[in-house]
1. Thinking of P, Q, which structure, once distance in nm of label points 7 Å out along Cα→Cβ at positions 100 and 116 is computed, gives back 3.2?
2. Work out distance in nm of label points 7 Å out along Cα→Cβ at positions 52 and 124 for each of structures P, Q, then name the structure with the largest result.
Structure P
Amino acid sequence: MMQLEIMLNGEPLSAEIASDALLVDVLRLNGFTGTKEGCGVGVCGVCTVLVNDLPVASCITLAALVEGSQIWTVEGLTAKDENLLNAFVEKEGMQCGICTPGQVVSCYALGLENPKANEEEIREYMSGNLCRCTGYVTITESVRQYLASK
């Protein structure tokens, strides 16, 4: 066991964790259930969170490796920037909701990295977030609307 100290959604979090605990599990055990686990191998994007403003697959990230980091989940980002969730609601960028938290987090990250992204850049950036319900049109429209609000 070890002590983990992070900033989570702008607030300090101190948690006793196993040395092999995954970040997704630590987040969910601490009530941040918006972060989901999909594939468990870091390729679907469902578990995406920001670690020091970079998108990270929390299902393959050892929590011990983020010691001292700033972590943002979908809950924190949508509270921090109301335009983020509004864009996905207004453009219907979600179907079943499983991939939505990762899509939303990645959208926010793109806004940090390239707020003037064009259609091709949006599709490329978001390609690491898989969705089995949509044809990605509404997701892309949601991202475009969010970026326009920046």
Structure Q
Amino acid sequence: MLVTFYLNNTQVSYDVRPDEYLSHTLRSHGIKSVKVGCNESTCGSCTLLVDDKPVMSCSVLTASIEGKHVTTVEGIQEEAAKIAYHFAEEGADQCGFCNAGYALVVYALKREIKNPTEEQIIDYIVGNLCRCSGLQSQLNAIKAYLKEE
């Protein structure tokens, strides 16, 4: 089946199976920033934005995004660089596997909630896990990024 949507503001059409997940579709078309960690929507490595909301692409059928806007980390490169800088400064990134998913969820958080509390930040990022570093360094990095104008 042919599915047409906007990928980083560019209209694309892909022939997909009805049971194909968005993570698979994007990776098979060269979008390698979309990682697949658990295939069960528990790690957040496959996080991307659909109509500006974070979703776990390993549990979203590609057929369901007809006409929608999908944003990967390639679509927010300037903001992703800022987020990456803060993660590096705080020692919050080690292997980098979760970075793209984190960048997208933190970017969405900044756009959705102005001046979030630490509790709101934790609630927002709860679906993104890092197996290498602790949550505190990530929280520090996120707070530093959110303070930027």
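1. Traced to structure P.
2. The maximum falls on structure P.
Every number in this text was worked out from the coordinates using simple rules, so none of it is lab data. Nothing here was measured: the structure is a model prediction, and the numbers come from that model. Cβ atoms are built from the backbone, for glycine too; each structure is taken alone.
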